[in-house]
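Q: Multiple structures follow.
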Structure 1
Amino acid sequence: MDRKLRMGMVGGGPGAFIGDVHRKAARMDGGIELVAGAFDIVPKKSREMGRELCINKKRVYNDVDTMIARESALPEDERIDFVSICTPNHTHFPIAKAFLEAGFNVMCEKPMTLTVKEAKALQEVVRKSRKVFGLMHNYTAYPMVKLARDMIRQGDLGTIRKVVVQYPQGWLARAVEKQGSQQASWRTDPKQSGAAGCMGDIGTHAANLAEYVTGLTIKEIAADLTTFVKGRRLDDDGNCLLRFNKGAKGLLHASQVSIGQENNLAIWVYGEDASLEWHQEHPNYLHVDTLNAPTQVWKRGNDYVGEKSEAAGRATRLPFGHPEAFLEAFANNYCNFADTIRARATRTKASALITDFPGIKEGVAGMKFIDAVVTSSAKNAKWTKL
């Protein structure tokens with residue numbers, strides 16, 4: 001396919017944070033062009049966003065149904081190739097389902113749905129549609145995360161014994177949802193966010209990171225959720241004990257009331273032969289330790305990283321010493337997602353390097369994680385199977 005993929009977007013209207021990130025990241029490698037969208041539930045705001053983005057006004061839509069109908073009516077060489085869904089959680093399922101059933105590929109923000117039941121239903125829709133479905137768990141797309149995964153795959157750590165993963169933030173330490181914060185308003189509303197607050201928003205990232213890096217699966221959880229801010233309807237802090245398959249044990253904690261913490265996602269993996277450590281706020285470095293030896297610091301962009309991990313090399317754009325981070329991680333997922341669409345269109349088999357992005361499987365796993373955490377906490381941290 002010797003052209004740019006045509007992208008549509010639902011959500012990401014005026015003032016939205018994540019929609020703008022998606023737009024910038026999708027355009028980064030030059031293979032995707034945003035051509036259409038229903039950017040806001042308020043038609044006037046959708047049109048305003050369309051003008052700001054210089055989108056043809058005929059392809060700026062008032063609602064999802066109109067967007068699907070009119071894009072489907074366009075010739076195949078004009079209509080969008082895929083849609084990015086950047087709306088609050090409760091709308092993900094119906095929007096994704098509608099686009100998939102209309103024959104469009106879908107990239108969706110996480111968590112994928114509102115419930116496990118919806119997640120399983122969407123999994124069946126994806127299977128029947130035979131379209132490409134991506135889920136934007138961006139943190140697994142950092143080069144050094146891929147290096148960590150491949151080190152573990154290659155046996156450098158030996159059998160994994162323990163996994164510690166954290167994601168503390170402090171931005172919800174006060175009831176900012178009552179002070180006009182749009183982001184806080186819907187993220188703390190169970191009707192829009194779902195059964196979990198902090199754990200649904202960022203705890204799912206921590207769980208996804210732990211499973212991606214180690215190649216293990218969380219089988220049981222003992223969780224303790226707390227709502228510290230008075231009047232808030234969803235959890236703003238949580239602590240979990242984890243049991244993985246193959247006997248590994250773990251700890252996961254996430255918080256949005258940890259004052260002083262900004263976006264401190266981090267993971268430690270301890271094996272019988274070595275351990276590794278990665279911090280999202282310092283993403284270009286991976287620390288590796290062995291017994292009775294100095295700490296190794298692997299630095300992104302060096303040839304030895306790509307030689308150790310082809311996936312890390314593919315995910316790297318800049319030479320060493322030039323930081324790559326958040327936007328590039330989103331772009332890495334978009335790059336692999338788009339190349340998978342191209343492979344499907346040309347009836348060629350996409351390699352494992354190309355299909356290395358989160359999808360429906362990770363979406364279902366994320367919803368099972370949320371469900372188990374909420375269930376366990378309601379039963380006084382009782383061990384709960386996913």
Structure 2
Amino acid sequence: MDRVECVVVGAGVVGLAIARRLALAGREVLVLETNPGIGMETSSRNSEVIHAGLYYPTGSLKARLCVPGRDALYEYCDARGVGYRRCGKLIVATSEAQLPKLRAIQAQAHANDCHEVEMISADAARAMEPALSCVAALHSPNTGIIDSHGYMLALQGDAENAGALFAFDSRVTGGQCSDDGIVLQVRSGDGSEIEIETGLLVNAAGLWSVHLGQSIAGLSQHDMPTAYFAKGNYYSLSGRPPFSRLIYPVPEPGGLGVHLTIDLGGQARFGPDVEWLSDVSQGIDYRVDPKRADKFYHAIRSYWPGLADASLQPAYSGVRPKISPPDAEAADFLFTSHGNAHYMGLYGMESPGLTASLAIADHIFGMVPGG
């Protein structure tokens with residue numbers, strides 16, 4: 001049986017950032033990933049937005065890590081040549097009844113040290129984006145977009161250059177706590193199985209982090225969260241969009257509403273919506289139902305009346321790894337050792353996980369022994 005100082009399970013953006021941070025500190029690191037490559041689940045199925053840090057409750061981990069993570073991410077992209085654009089975002093109220101919510105978001109943004117976020121009039125918003133319809137808007141100049149795959153490749157390169165090893169097609173099927181570590185059962189793509197003992201297991205398995213935590217015998221389960229899965233469907237726009245900034249409606253339960261984002265190539269996409277999945281035991285169906293676009297037209301036309309009929313087509317979908325049920329307030333990130341010095345679990349790693357990833361890595365490094 002092999003023994004490795006640190007094992008990170010999950011090669012999504014957060015797992016990659018943590019592996020990089022541990023390796024740069026001189027720790028021996030092995031990354032186990034069930035898929036054949038990096039970032040093939042949540043990290044590659046999102047809006048690729050660098051969030052400014054507006055919405056999250058003051059003092060929460062999401063609020064505390066998003067703003068420094070955002071700043072660190074912009075600096076990292078500059079240093080490593082990762083593609084991004086600080087394009088800005090408008091959060092729009094499309095009726096007078098939404099104005100109190102818009103003011104509440106501004107107050108929350110200022111409480112989170114996003115003092116650059118300002119309320120602007122409908123005329124000012126239309127001066128920025130002439131195709132927009134609204135009664136008022138919040139302008140967030142520090143919101144941006146990123147080449148998320150380029151970013152993850154840079155993290156992987158940094159980790160490997162610092163000595164980290166990656167094992168793809170390697171599924172952790174269970175584990176057992178011992179006095180001096182955790183023994184993991186790992187199944188490779190060819191069906192062979194090995195055991196790996198580690199002095200530190202970082203569970204960054206994203207969608208499956210709760211399942212992994214539950215599979216480790218001897219790990220206390222008293223504060224293990226319940227996993228929920230919220231699928232978000234995206235639709236792309238045929239033709240070039242008349243917008244240069246991201247356009248967001250006021251948030252809705254489970255997500256931030258059907259918003260308009262633009263990728264670095266100028267292509268517009270809309271989404272995600274919120275589709276709660278009740279059973280993922282047989283895997284996740286990422287197909288996008290074309291019929292769901294019918295509801296998108298109504299939502300989008302509330303802020304872009306000029307959206308033409310038959311201009312949306314299915315693009316892709318992703319799933320948010322929730323630890324709060326439908327209709328409940330979104331839970332904060334949960335980082336816990338369950339009282340075991342050899343374990344660190346990361347649960348509920350939804351947005352702003354990508355934006356905050358470098359700050360999350362620093363935070364987790366400070367929580368683990370030797371950090």
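Every number here is computed from the coordinates shown, using simple stated rules; none is lab data. In this text, all values refer to a predicted model and were calculated from it rather than measured experimentally. Cβ atoms are built from the backbone, for glycine too; each structure is taken alone.
Q: Suppose you compute relative contact order in percent (Cα under 8 Å, 6 or more apart) for every structure in 1, 2: which one lands on 19?
A: Corresponding structure: 1.
Q: For which of 1, 2 does FRET efficiency 1/(1 + (r/R0)^6) of positions 138 and 162 (r between Cβ atoms, R0 = 30 Å, to 0.05), calculated from the coordinates, equal 0.15?
A: Details: 1: 0.75; 2: 0.15.
Traced to structure 2.
Q: Which of the displayed structures (1, 2) returns the greatest value of mean count of other Cβ atoms within 10 Å over residues 2-9 on calculation? Please list the in-between numbers first.
A: On the way: 1: 18.2; 2: 20.9.
Evaluating mean count of other Cβ atoms within 10 Å over residues 2-9 on every structure, the highest lands on 2.
Q: If helix-only ellipticity at 222 nm (-39500 (n - 2.57) for each DSSP H run of 4 or more, over all residues; to 500) computes to -7500, which of 1, 2 did it come from?
A: Values: 1: -10500; 2: -7500.
Going label by label, the one that fits is 2.
Q: Quick check on the output: 2.5 is distance in nm of label points 7 Å out along Cα→Cβ at positions 58 and 338, derived from one of 1, 2. Which one produced it?
A: Details: 1: 2.5; 2: 3.6.
Answer by label: 1.
Q: If you don't mind, another one. Output the label of whichever structure in 1, 2 has the greatest value of distance in nm of label points 7 Å out along Cα→Cβ at positions 170 and 186.
A: On the way: 1: 2.8; 2: 0.2.
Once distance in nm of label points 7 Å out along Cα→Cβ at positions 170 and 186 is tallied for 1, 2, the winner is 1.
Q: Suppose semi-axes √(5λ) of the Cα gyration tensor in Å works out to 37, 21, 19; of 1, 2, which structure was it derived from? Don't skip to the end; give the middle numbers.
A: On the way: 1: 33, 26, 19; 2: 37, 21, 19.
The read-out was computed on structure 2.
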